[in-house]
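Below: a set of structures, written as structure tokens.
Coordinate-derived values only; no laboratory data. Remember, it's a predicted structure, so these values are computed and weren't measured experimentally. Cβ atoms are built from the backbone, for glycine too; each structure is taken alone.
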Structure I
Amino acid sequence: QSLTSSVVDYQYENGRRYHSYREGIYHLPNDEHEQERLDLQHHIYRVALDGRLYSAPLPKEQIHDVLDVGCGTGLWCIDLADELPGAQVLGIDLSPIQPVMVPPNCKFLVEDCNSEWIFSQRFDLIHTRAMTAGVKDWPWLMKQAFKHLKPGGYIELQEFSIVAQCTPDTAEPKPHMVKWAEQMNEAAAKAGLDLVAPGKFDRQLQEAGFTNITLKWQNWPIGPWAKGRKNKEIGRWFAEDVQDGVRNAEALFTRMLGWSSEEFAVAAANVNNEIKERKKHMWIEMYVRSLPFEPLYFCGWESGDQELIFGPPSAL
């Protein structure tokens, strides 16, 4: 998809800017304020992963082709292209909001990951991050990834569930953050999205053909209340990320729940004031799953890609 006028003819709503390609699929804005939040989120992930961009046990010399699904501002792709100058890194997103000056081995395309993948090449590494608000059918996406991995290649999903937890969990009245997350999940469900999907990925990945799942699980504190230097740094930045994310979610509430801008502003202010007060210990679960493509243990999908058949290598 080239950068035609329709791709950059952005939509505006409630004072925010939204993508125009496949209009309405993604309910978060793509303006400068949201881009700054995505850049901050990139930093948080790097802190959480101890500076690494991925956890998959792939030797660098074996990585030649990489796909980042939902690349946002492109920082992950750019950093990886710098780190692996011998690899070709491709990022796809609904919005062309990536920098123009990038490493020569880094490329961006305007594509919808919810549509049929038509890439001519297969990949050594397929990466997703913070995509629960953008993927309508995770099992289908996992099958697409399975089809587009090279033997020995990996898919890595770095995703968190939008379920705010609080201690003590019996706190009354219910924290504004917890209530807001529940309401956001309600709105997302009406939009065909599952914001708690990462907690259910294991079975879906197995049904897509993956057999060897490595899971790394973290609690991301909202605020610097948790013990340990790393947790405090994550919490400090994540609190800022969440506050911006709350403000940026207006379209999902107005479109799906029929809220007015005034109603949303009040709810968002309640959540963000609660975070700033630091009286409640709240967190969100983040999962990193790395899975190899092992075709010897996969026999194929039945008609319509609806059912998987597993068997030993001799069944191939």
Structure II
Amino acid sequence: MQSVPLFPLRPLGLGEILGAAVRIYRLRTRAVLGVSAAVYGVAFVLITLSTGAGMIPMIGDMQAAMQDPTGSSEVPFTGTVGDIVLTVVTSVITGLVTMVATALVTVPLTRLALGEATGTPLPTSEMWATMRRRGLPALGVSLLIALMSTILFTVPFALGLAPILIVQEPGWLTILPILLGTVVGLLAMLWLWARTVLAIPALALEETGVLGAIRRGFALTRGRRLWRVLGIAVLLYVLYMVVLYTVSGVFSMVAGIAYFAILLVSAWEAVVLGVALLTILSMLGTYLATFLLAPFLSAGYTALYADVRMRDEAWDVELTRRARDAWAADEAR
């Protein structure tokens, strides 16, 4: 018996792409959420430990201020530098762990989504095999894109910063270049994101390498194709972020209430316990929202990738052949 595919094997409309992003939950609920929960679970344990370690100096300062309100509030310069370094290191660790987890999850979910569209479901064991085989190249793609984004933002921002560094006096002639440099840098990052948003799907489905995936991302968004890809990709990401912040915001609100309740009950002495509970509950909310929504984004980008190729490369012919072969095999059983 043929099941309803994730998306039709023809050029897709916006509603069909959004529908595919939602329908993936009905077709393979346990598979997509299981892989996502496992990978992001490990990632968020590491992130929570890193965040907690980064908050130790702040907790110590707060505890000292509570115990001795009349004490000196001056912070030594070495302490300030140490706090800044610790914050930067924590942020870098968080960013890298998140990038690794996202790359590992996106590759198998992309393969699974296409399989559900062509009637060739990807077994759960094959999802893990795909992650092991293509996870490292996917991480390489993510790191290369992040490096290029940093360069594209830093260069115009640094040029905009040059006048105030030379003149050493704030004014319209020195502040305006900073604003322009920032805007140009952000637009350049958005342009690069739009040109490479299909790179990971290309890596997962075309078995190409890191540089090959980047080149395919640029090829698939060449010319006027860019604007359609940009619009749909931004819409998918905005929907993803709205739901993510809504879910995680509920946990953050509960965490804040619990934090202040602990401080009030303990007469403002259980700062460490309050901060620990605040951090854990906030991270738990972010974790739940992230792993629940990862299939939405992966399936949406896979459908967008397929749509671009079906429109411009007649990929629907090959996909239809795959689907017919799968249906014939099912009928023969």
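Tabulated values for the structure
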item	result
At a computed 2.6 (distance in nm of label points 7 Å out along Cα→Cβ at positions 131 and 283), which of I, II	I
Ranking I, II by relative contact order in percent (Cα under 8 Å, 6 or more apart), the structure that comes out highest	II
Source structure (of I, II) for helix-only ellipticity at 222 nm (-39500 (n - 2.57) for each DSSP H run of 4 or more, over all residues; to 500), computed value -30000	II
Winner on Cα Rg over 2.2 N^0.38 Å, for residues 107-250 alone once structures I, II are ranked, highest first	II
Mean count of other Cβ atoms within 10 Å over residues 123-130 derived as 15.2 - corresponding label from I, II	II
Top of I, II by volume of the Cα convex hull per residue in Å³, largest first	II
Value 3.7, calculated as distance in nm of label points 7 Å out along Cα→Cβ at positions 147 and 267, assigned to which of I, II	I
Which entry (I, II) yields the derived value 22.8 for mean count of other Cβ atoms within 10 Å over residues 155-162	I
